[in-house]
1. Have a look at I, II, III and say which one yields 13.6 for mean count of other Cβ atoms within 10 Å over residues 45-52, as calculated.
2. In terms of Kirkwood radius over Cα pairs in Å, for residues 37-132 alone, which of structures I, II, III is highest?
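Laboratory data are not the source of any read-out in this text; all were calculated from the coordinates shown. The structure displayed is predicted, hence computed values, not measured ones. Cβ atoms are built from the backbone, for glycine too; each structure is taken alone.
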Structure I
Amino acid sequence: MAKVISVVNQKGGVGKTTTSVNTAAYLAHLGRRVLLVDIDPQANATSGLGIDHDKLEHGVYEAILGEKTLHEVAVRTLDERFHVAPATATLAGAVIEMVNLPNREFRLSQIIDEVREYYDYIIIDGPPSLGLLTVNSLVAADEILIPVQSEYYALEGLGQLLQTIDLIRQNLKPELAIMGAVITMFDRRNSLSGAVMNELYQHFPGRIFRSIIPRSVRLAESPSYGRSILNYDAKSRGGRAYEKLAREIIALENI
């Protein structure tokens, strides 16, 4: 049965989608069967893997509404072990339609449970907000991976995210766990980056991944070519960092 990991941060521009796409790509590269579920209406994870969401007939939206299964909407990537359940433009309307649905917070969890046995990891890339789609991504997850940009303002929203996670535990999913935080967009030349990293260690003692994702031109370029960093420039600093992160996640399998 797959481990479901939701990559979450309500603050935009922290490398959430970059982390979702590249972690999923490297997990598949390392031999795991992976499904990336894109529930962000902006569909950046979908387009970043070269999938034209405007031309898709079906996506996660139809699966959430019960019209399709995730199997029926999933698209294969360059790696046969790596599939994507894509977001389409219609996903923006899902929040409104979900309001009146029964068990609205569990819709994503229900459709993911139907395909768990076919994958080793299911990675969820949600929107940069704390709305209903993000709540669904938290309820569907076994564990949460939090990308945190190494800048001061990134820490300000962290407390709000942790409060939301506590509310989910109290009311919807008591067993929800935090896998850890990963530092993104790290610039060794910036002394503030080091200060933020020290602050993070206080927030998440023992739960900061050793992999540190650097600020990287190659990472920023790869989505415009419809490629993960693995298929764009695996030897770059960003590529090596995400491979290390994927190996760290795999190492947790036996713990």
Structure II
Amino acid sequence: MPSALAIAAHPDDIEFVMAGTLLLLRDAGWEIHCCNLSTGNMGSTVMTAAQTARTRRGEAQAAAKLMGAHWHPPCADDLGIFYTEENIRRVCAVVRAAKPRVVLTHALADYMEDHMIAARLAVTATFARGVPNYRSLPSRKPCLDPCVVYHAMPHGQRTPTRVRVFPESFVDTASVHTRKRAALACHASQKEWLDRTQGMDSYLRTMDGFSLALGKQSRRFKHAEGWVRHLHYGFSDEADDPLRDALAKKHRINSAFVRAAERGDA
């Protein structure tokens, strides 16, 4: 059974931009894993940090259970996700345990540092998965099987300097959107936090808007998630694209992105 591992910064990040693809893979017979690197302890204006961390842990576990995913515990607190040797070793242990064919993670350029550093940790930890002399924390055996890293769309499909970002491929999530929304709704504590701190009105409607926008861009799907493959060196063969192979008609290459990449404009 192939497996897919989603590595994101905070509880609810997976459900915002990755859960649709995870659910489709689960329906196709894959084993799926969820790992949020942060406890989410700063995500409240009404609870203490400790109370928030406990609440968000329970919400993340409930969301993973709803999706049929294996849940992996965090290794840092909010604004404490740093690109350190210890964190690379801890994330590498998760990768080796999951033995993923696919790793889903954040964009390397996103609106906040926790997202970007989580993406860097995911890439390096996945690269190190098969290095025999690299010791993970806790120690786990190296995994030499090929793995493709996919980066999700940044929030608002823009870099931190407001440059538009477009996906290499679209995944049709319409058939699992209700389940994706239910998984996001498990993170109930975030409605109050996001409404008061980021003016997001409703985090569920914000997620709907992200997926509808990508669906419209695909010119085929109602709801979609967007992905860009990481460069293949050290991970897999150049043409390897397991999302395309597993999802078939629910996957569509963005030909405009491919043409731009060939010109060096992407």
Structure III
Amino acid sequence: MTDRPAAIITGASRGIGRAIAISLGAGGWDVVVNYRSDEASAKGTQRQIEDLGGACRIFRADISVAGDRRRLVDFAKDSFARCDMLVNNAGVAPTNRADLLEATEESFDRVMGINLKGPYFLTQLVANWMIEQVKTACDRKFRIVNIGSISGYTSSPGRGEYCVSKAAMTMMTRLYADRLAEFGIGVFEIRPGIIETDMTAAVKEKYDKLIADGLTPIKRWGRGEDVAQATLAIAEGRLDFSTGQIIDVDGGFHLRRL
């Protein structure tokens, strides 16, 4: 085990997850980058972290699968022998947007499996490991960060399963924050708004116009780095008395102004 803190970040081969991984790596953290399919991108994240002087390992796992979750945690134990932070970032949108009255159970199960069931039970695994670490390393701090979405409270009937998964993640955050507080493990939700990623590339023109027309008080797209900075603030202990807190990283969208 090294003297450096270690983090597991799911879905970190690209987008928001990559930005978080690079930010933590640059900040002196050892990082386990989880990915599901894009090994080349995961290796790209690893190279960027190593170029900054950080240590990074990559591991392929589908967090919706119980065996994969267990293997990911075992890999982190073998790699760094500690985990000071879990970032539940992995998430998917429906493969095909479908009206709420026509959406399929298959799509619902896929989205909920990756966006909710996976983080819920991965957090259970990691939380129990963190509790074990608390007993032998009381000088260290442990934190869990869930990456939510403004879709958790904003209706999008063309991707209802995604909205439901993110709304449920808010309650998941509160539940774990409550349960783990006695062990000094902080649990937080970061709620991104319109972030420029691969997932939003298909709707870029739509949101370019909406942002220009004042959808958000801060008239620009969000960037992965914006979410990474909020995560880094949690990692550095700046919010340790605020467990269960939602941090909006959305250009002011949550103000719901008239």
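1. II
2. Comparing I, II, III by Kirkwood radius over Cα pairs in Å, for residues 37-132 alone, the maximum is at III.
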